[in-house]
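Engineer: Structures incoming, each one as structure tokens.
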Structure 1
Amino acid sequence: MHLKRRFVLSLTLLSLVVPAWAEDDPGIPMTRPERVGMSSERLERIAPAMQKYIDANLVPGTVTMIARKGKVVHFEAQGFMDTDSKIPMRKDAMFRIASMTKPITSVALMMLWEEGKFQLSDPVSKFIPAFANQKVSTTSDASGKTGELIAVKRPATIRDMLTHTAGMANSYMGNTEFYSDISTVRPEDTLETYINRLASVPLNYQPGEQWQYSHATDVVGRLVEVISGMPLDQFMRERIFEPLDMKDTHFWLDDTKGGRLMSQYTPGEDMTIVLQDPGSDESRWISGMKNVPRGAGGLVSTARDYMRFQQAMINGGELDGVRILSPTTLGLMMENHTGDLPLWLPGPGMGFGLGWAVVTDRGEAATPLSEGSVYWGGAYCTITWIDREQELVGILMTQVRPYNHINIRQDFQVLATQAIVKEVVLK
């Protein structure tokens, strides 16, 4: 064959090669489960359990992923990207991960802590003046229209924001109708104006005295902007996503990424799913406002990308030769920072660190995770955890909101941990 023709043919063949980040790429190496002390037979229990929810039309589809000792042992896609068109679920499907954004935002801020830019005990008002001179509502009326407003005993600190103990009003307790209106992003908002508006709302409680889930991690995202001098989305892209090869993790999408954006569903009257946000150009993640990167819940990602983030965390801040945090910092983040305050959302036996819930008493929590494990989930029924003792990472991706009527997240956690059959030391 002529040399020039052979060269052109070689280029043509190369153009057909599937790239390394294609659908089946797990992001970290795969291995046989038995090599890391897990049972292939027991892992096979996962698919039927997920299929049960899919067949009952309670979720559209799932992507499940498990890694132990730095090796992926389970990676499976089931069901549909879109139930009407019956598009099969893809392993590289992109999901709205909602509050699974929070650990990433917390890591971003702690990267700046490692650079000596602030102390966890610093008042938030040192960097965001709108948080100065806050008042507390004695009736948890976020509007401030009833009851008495009193001065804070001490200002909310950066650690308070990271742990949801800053006193912020929220959509769960107090005057939730008023707060829901205030906390809705408006077309004219930037992250700065949005956070300043949240700061103007009276607090539900004195900083440090209660744990109440709130938009505090949006404030953490704004702190990243102020302290770094970079927009939050740019900081995450340049300092976290690009270094960790998380190329499918974004605050917004310009398009459906070749149809990989998963459709989002909500329970109908009989609890079976109905479409809420399409996986098309009509999705608000594509056509919606793109000027307020929400550190509390704005990201879209894939199981593969989030596994790379989680593996860096369980490795002590490093993956594939790239370090974004030190092991000592991550150790601090995964400690319980809320003492014995009751945490109504994670429940008994749980504390909260700097970005994750922490298992403090596995018996009281009735969890299969080891004490010291950290986890968090998202409003669309996603969940992920890091079990440091077992060196186990799990990720479940699906898209239904709300999801309190189903136990798919708990079932997956049990099915992942029950597949551990022995301890092994990799050579």
Structure 2
Amino acid sequence: MSAVVDLQPLTGRIERAGGVIDLAAYEAADGYQAARRALTGMTPEELRELVKAANLRGRGGAGFPTGVKWGFVPPADAGNPGHTYLVCNADEMEPGTFKDRYLLENDPHLLIEGMLIGAYAIGADCAYVFMRGEYHEPYRQLQQAIDAAAARGYLGERIFGTEFNLRLSIHRSGGRYICGEETALLNALEGKRAQPRTKPPFPPASGAWGRPTIVNNVETLCNVPAIVRYGANWYQSLGRGDDAGTKIYGVSGRVNRPGLWELPIGTTIREIIDEHAGGMQAGYRLRGILPGGASTDFLTDAHLDLPMDYGSIQAAGSRLGTGTMILMDDSVCPVAMACNLQHFFAQESCGFCTPCRDGLPWLEALLADIDAGRGEAGDLQLLEQNAAFIGAPGNTFCLHATGAIEPLASALKYFRADFEAHIEQGGCPYDTPSAGTSAGSSAATEGS
């Protein structure tokens, strides 16, 4: 089934020709005017304060305030000359997430303009888009847009007649999930093995090649031109709660219209699933929700009325993450799904620390035994004990293991009866003819 895409209002204003944004069409819709206003009429400090006042939070998963992050870059020091870098994380390795790919393919100039403004705000003269190596079409579209922007004078030297210069390049990643951790990304950018670095120092002080560096997500940077153009109050008014702006939400799973929608941040899970994704397909009942990609805790159909914002999802015991939901229906075995997720996280460990390198494969093997009917009494306690140790922040070098444990720990919390049934029955109950869709079809609802 093809995905539905409805991005309004930040990216939907730009006229599209054949699905690709042409520079002339982007300019006709006042493209690059926000960058012109920023570079010719604002100081970097004023720009940082504007983004801070707008309460733009990082859209890559962590949700850290963007303006605050930009303010961590130390002032230029004449005694320590060198580059300052802005890096856009376009690796998008989180399972279930495909929002940045759409922006790269269809709004490349919006990203370039956002990076131009962001680079000016932090005093960066070099910028990189760190892109997933498998993103062949996004690479082609973005490189074409970079070339066109440079030819028009939006990149290069003395942009808009000012003293500001910016070189923007694409770095094609070898592809590892760990590059979602910004210091691992910077190591990969430098041509090193993608392993996290010891912190401090933090990247704003010492990042790429030891120089001040800011790493922002694609969607985060695509919000910046509208903030400059319409102001902080306008941007804040778009949100439905404490958070500001819009959010690109995604839904994958057995819904009638899987896809992406740009909606006010704080839109409820129920509205996203029922009104925009068209509800659950006939014959299927919703059981579990990974609200922000594979590395977030499960929620259930009891959480449908939660606003999809940072605070509400965290208070419910999960994370907003990327805002792209993976739905588990009643035909899916929670044990098999947990095992599949652990397989992914185990193979994506960078291998630096023992609990992550050896612990995640051990959990995967134990889950595989339970799923195959070889589980024994006490296995669930073993899972819980080891998951609690491996997933505890501070027991591993970075938070990869913590994210890997979140779906497992929450599956044990909400779907424990399924795990127990595997052990008691010596196999997966979903493999029997009476399980899955036939058992759940009578209770199926359209999105609830």
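Engineer: Tell me which of 1, 2 gives -7500 when you compute helix-only ellipticity at 222 nm (-39500 (n - 2.57) for each DSSP H run of 4 or more, over all residues; to 500). Write down the numbers at each step before the final one.
Structural biologist: Values: 1: -7500; 2: -11500.
The value was obtained from structure 1.
Engineer: Starting from the value 13.8: which structure in 1, 2 was mean count of other Cβ atoms within 10 Å over residues 116-123 calculated from? Please report the intermediate quantities before stating the final value.
Structural biologist: Values: 1: 13.8; 2: 24.8.
The value was obtained from structure 1.
Engineer: While we're here: Ranked on mean count of other Cβ atoms within 10 Å over residues 244-251, which label among 1, 2 comes first with the largest value?
Structural biologist: Ranking 1, 2 on mean count of other Cβ atoms within 10 Å over residues 244-251, first place is 2.
Engineer: Another question, if that's okay. Kindly point out which one of 1, 2 the value -0.39, -0.70, -0.92 was derived from, the read-out being log10 I(q)/I(0) by the Debye sum over Cα atoms at q = 0.10, 0.14, 0.17 Å⁻¹, for residues 204-339 alone.
Structural biologist: Details: 1: -0.46, -0.87, -1.15; 2: -0.39, -0.70, -0.92.
The read-out comes from structure 2.
Engineer: Right, here's the next one. Of structures 1, 2, which gives 74, 45, 37 when Cα extents along the principal axes in Å is computed from the coordinates?
Structural biologist: Working: 1: 84, 51, 51; 2: 74, 45, 37.
Answer by label: 2.
Engineer: Computing distance in nm of label points 7 Å out along Cα→Cβ at positions 220 and 236 gives 2.1 for which of 1, 2? Walk me through the numbers on the way to the answer.
Structural biologist: Working: 1: 1.2; 2: 2.1.
Computing distance in nm of label points 7 Å out along Cα→Cβ at positions 220 and 236 on every structure in 1, 2 gives 2.1 only for 2.
Engineer: Taking Rg/Rh (Cα atoms, Kirkwood Rh), for residues 52-307 alone as the quantity of interest, name the structure among 1, 2 where it is greatest.
Structural biologist: Details: 1: 1.00; 2: 0.98.
Once Rg/Rh (Cα atoms, Kirkwood Rh), for residues 52-307 alone is tallied for 1, 2, the winner is 1.
Engineer: When relative contact order in percent (Cα under 8 Å, 6 or more apart) is calculated for each of the structures 1, 2, which structure yields the highest value?
Structural biologist: Working: 1: 22; 2: 16.
With respect to relative contact order in percent (Cα under 8 Å, 6 or more apart), the highest-scoring structure among 1, 2 is 1.
Where a number appears in this text, it was derived from the coordinates with a stated rule and is not lab data. Values in this document were obtained by computation on a predicted structure and should not be read as measured data. Cβ atoms are built from the backbone, for glycine too; each structure is taken alone.
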